Structures are given as C-alpha cells and as structure tokens.
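Once you scroll down, you'll see the structures, which are given as structure tokens.
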Structure P
Amino acid sequence: MTDQMRSGFVTFVGRPNVGKSTLTNALVGEKIAITSEKPQTTRRAIRGIVNRPQGQLVIVDTPGIHKPRTLLGERLNDLVEQVLGDVDVIGFCVPATEKVGPGDRRIAASLDGYPRAKKIAIVTKTDAAGRDEITERLLEVDSLREDWAAVIPLSALTRDQLEVLCDEVLSLMPMGPALYGEGVTTDESDADRIAEIIREAALDGVRDELPHSIAVVLDEISPREGSDLTDVHASLVVERDSQKAIIIGHKGKRLRDVGARARAGIEELIGTRVFLGLHVKVAKEWQRDPKQLGRLGF
C-alpha cells in the first residue's frame, strides 16, 4: 500500500434481499456475511475489509431497511441508522430485475439525513437481467437523487464491474492509513461466524414465517483432548413449539441436514474436523421481549 493511501467506511443500503451481503462477500473475496433468499437475513453490523494497492475499504454489512413489526425489527433499523451516520460512503442498491418501487424511493430520500456521507447508486444482479432492463433500472435509479457520485451496474455473482465499484468507492474515501492490518478480512470472531454458519444452514428451505424466529447461541467450542476433532455445541432458538417441530423435522431428519451443512462450513472456517451438537430451544416471542433480546445479543 502506498503513502498516498485512502481508507474509510462504506455501507450498502436497500430493501431486504437486494444483494448487499453477496456484494460484501464478493468484494472481500471471502464469505464473511451469510446469505439467504429470506429477507432480513443480516442481523448485525458485520465488517469486511478490502485491501487494494491504493487503499483500504471497511465494508459494514447491515440489515435491510424495513418496516419493523417487532422490537427486534426496530433495533435492527436503529443499528442501520447508527452505521449510516458513521460511514464515509453509502452505496444504495437496487436489483436490476425489479422496478424501482415506493420502498426504494423512501430509502433513497432518507439518505438526506446523512449529509456527511457521499452517495453512489448500484444496480445489482445484472447477470439475471437483459440489457433493456438494466438500462431502464439505471435511468430509474439515476432520477432518485441529484447527488449520486456515480451510478454503477454490476453483478457480484459474475464479478462484472466489481473492480469499477471498488475503484470508485476508494476514490471517494478520505486520505489516511489502513485501519486494519494486511491479511485481515473481518473483525468477526470465529464464535460469531460459527453461529452465523449454523443459522444460514437452518434458514435453508424453511417456511416464510420462520426465518425471523430463528436465533443461534453458541454454547461451547473446544478442541477434544487426544483428537483432531473440535467439539461445537449450539442452540437453535425459536419462538413456538410448532416451530421447534419444523426445525427438527420428521424423526430429526431436518435437524441432521442442518447439522451436516453447517459442519462443512465450520470445518472450512476453522480448519479441523468438527463434531457438531445442535439443540432446539423455545423462547416464547423472543423478538418482542427486551430481556430475551438482550440474552441473544440484540
């Protein structure tokens, strides 16, 4: 990295499921944020670090902005507002595959509340759209604000235009030294990442009403004596007995499938063989209960 470095914080905003976490992972070059087709998958501010010769970007991946229906939803929106007030650049994301709607307009207008940050518009998922569709989306997005520093179409999946975005965001950052050492890709702990890997596996294929009700608590992680195994024990927390039955599945099949998927991801992360023990617990209406939210880290 040069003496004429730029460094700073960027976050991507937009409705749930517009591809923010996928974009973060693609830029970092490593999976640091879980992804799912279910909206509101991201629940924390997760930092991913991108190092380039000309500088360093710290991407803060946040939950999607949505109308909250629970106390958890309100707290997630508060978290997004806090992040937006602190970053240097805000990237507003709209998928190429969907027309700009009232939710997009509302979020774009709300960026007035963060005058310090420079704003760019990003049309995501161009790999899934035709040329006319992409052009239409670029025109729609461009008209939402007059102060876009840039409007960039891209695909995180095929990496098309990814470096264009990276260069553009870096050029908007203040001059300054790197905020993290080289080789660091996230400030997430292994324990947090393991809990998220398990939650991602649990989200796969569940019914629409379930995703918001699933939380994961890591109970234990320890190397097994005299073995190359690491023991990981975690609890999947849901709100109702009926949800517990769905997660466990017929004769425990679904929970075993979740465990198999999660174990593969955990082994890749920590580099050892893993014994994964999963338990399902019920915490009634935890999304609406301040005490339960506190225990679960929200």
Structure Q
Amino acid sequence: MELGTTRTARTTIKSPGRKLADKGLSLLGKLILLGYAVGTLYPLYWLFISAFKTNEDFFQRPYALPKAWMSDNLFRAWDLGDMGRGMLNSTFVTITSVILTLVLGLLAGYVLSRFQFKFKKVVVALFLAGLLIPIHSTLVPLFLMMKEVGLLDTYGALILPYTAFELPIAIFLSMGYMASIPKEIEEAAMIDGNGWWGIFGRIIFPLCTPIIATITILAFLRFWNDFSFALVFINTQALKTLPLSLALFSDGFGTDYALTMGAMAIAVIPTIVVYLILQDQIMKGMVAGSIKG
C-alpha cells in the first residue's frame, strides 16, 4: 500500500519543464484575453475621444487625442437634436417593452418548462421559430396592420412589435434556466399551501434573478438602439426616439461628425450604466441554464 501511494505521489509531481510550460500557456491565455478586451473596448474609447474633436481634427487625426477638448459638442448635440425628448421617449418605450417581455417570457417559460400538455412540442417549436424570422422583413405588413388598427404614430406601434420579437429569445432562455431549478422546491412549497401563482411569485421568480438580468440587457440593447421600426412607425416629432435624434446630424449633403459623435456618446451612456449594474447577474445567467440541478 505504501509503495503504491509513493508511486502515485511521484506521478503527481510536475517536472520543472512541465511547470514552465503551464505558466507559458497561462500567460498566453491571459495575453489573448487582454488583446480581445482591448479590441472590444477600443471602439468605445475612439467614440468618446471623437466626441470632443472638431470636424477638422476628426479627419486629420482620427486616432489621436483631441488637440482641444470641445465639450461644447455634447451640449450642442443635446440641444440641436432635441435629445432630451428623444431620451425620454426611448426610456419609456424601452422600459415598458422590457417589462412586458419579462412578464410574458417568464410566465411562458415557466409553463413550458414545468407542465406537460398536449401539443406542447408544437407550441415550443412555434415560439422558437420566431428566432428565425428576419425582423425587418415584417416592416411593411406591420405598417399596414398598425394603420388599420389605429396604432400608427403611437408608443404602442413600437412597444408591441418590440415585445413580440423579443419574446422567443426570452422564452428560450427562461425555459432553459427554469429547467435547472429542482422540482423538489416546488413540491415543498405546495405542501406549505402555495398554489401555482404563489410558487411562481415567491419561489421561482426570486430564483430567476440571473436570467432576468440577461434577458433585460439583451432586450434593452435591442430596443434602445432600434432605428428602423421607429423611422417607419413614428412621424410625430414629440414621439421620436433617441436613434431618430441621431439621424438629424446627417443629411443628403453631408454629416457633422463632431455633433454626431457627441450625440452617440450621450446615447451610449445608458447602455453602459445598465450593463455595469447587471453584469454580475448576467454572467450567472449565461451559465446557470446549462447546469442541471
């Protein structure tokens, strides 16, 4: 027994060459990740330094720091583009759409992950088929539909399509996550006298914080940055969203890049803030659905 233990111990001891190779691979991995991080963050850095340049500086020194930091670009872009109104409209439309997506997506995901019923596979297939539909190919039929029902040029013309097109991915993610929650938790709650609504509201919903954060940031990014739906469905200036405000700095004759970059820097700040707030839960949500309880 002692001889076998000694042999095992010897085989687990790494040679100096092996240790050096492991350190080299670890360093290489870190360098690759660092390069990827720099490559990902550089466009954001470039956007913010460009927001403080003049048009001449933008073309002559596109990658260098500004010669003179033109903070006036941000204030002019805010005023000329009426970005305050656009941001309020985008905030209302985005938050309302995200809430509807979460409520409907989580409820549908709970039913499809927990209950067995006839044609369940067909229902799941129909929801997942929504992931395959090219969203912008529906603009013309949706425009005609909105016109017929009187929703054109209203908040509903954006909120309803946003929610409908985001539901498939929300249902898909919530189904996978809820399937990893042990059913014994629900059985214990049912013994304590909770019904299905009580189980969902008191047990399942609090446990779904990571996947809620993941769905929220994915939906937020899509709704906040959407341009085509807002362009087609909204005509009233008072209802225009933030992406439409950004388009005001470019016309058929030219683009004021200094103001455009300033406006884009303002528009991207809310998405960065939301991601920083939810980043921990997003990381948990990305991996939790793949782990069975």
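Each reported figure results from applying straightforward, stated rules to the coordinates on display, with no laboratory input. Since we're looking at a predicted model, the values are computed, not measured. Cβ atoms are built from the backbone, for glycine too; each structure is taken alone.
Overview of values
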quantity	calculated
Label whose coordinates, when relative contact order in percent (Cα under 8 Å, 6 or more apart) is calculated, return 18 (choices P, Q)	P
Given -23500 for helix-only ellipticity at 222 nm (-39500 (n - 2.57) for each DSSP H run of 4 or more, over all residues; to 500), calculated: source structure among P, Q	Q
Highest-scoring label, criterion being volume of the Cα convex hull per residue in Å³, for residues 25-128 alone, among P, Q	Q
Value 3.7, calculated as distance in nm of label points 7 Å out along Cα→Cβ at positions 97 and 217, assigned to which of P, Q	P
Structure with the greatest value (metric percent of Cα pairs over 24 Å apart, set P, Q)	Q
Among P, Q, structure where semi-axes √(5λ) of the Cα gyration tensor in Å, for residues 105-144 alone as derived comes to 24, 10, 8	P
Origin of the derived value 1.44 (Cα Rg over 2.2 N^0.38 Å, for residues 233-280 alone; candidates P, Q)	Q
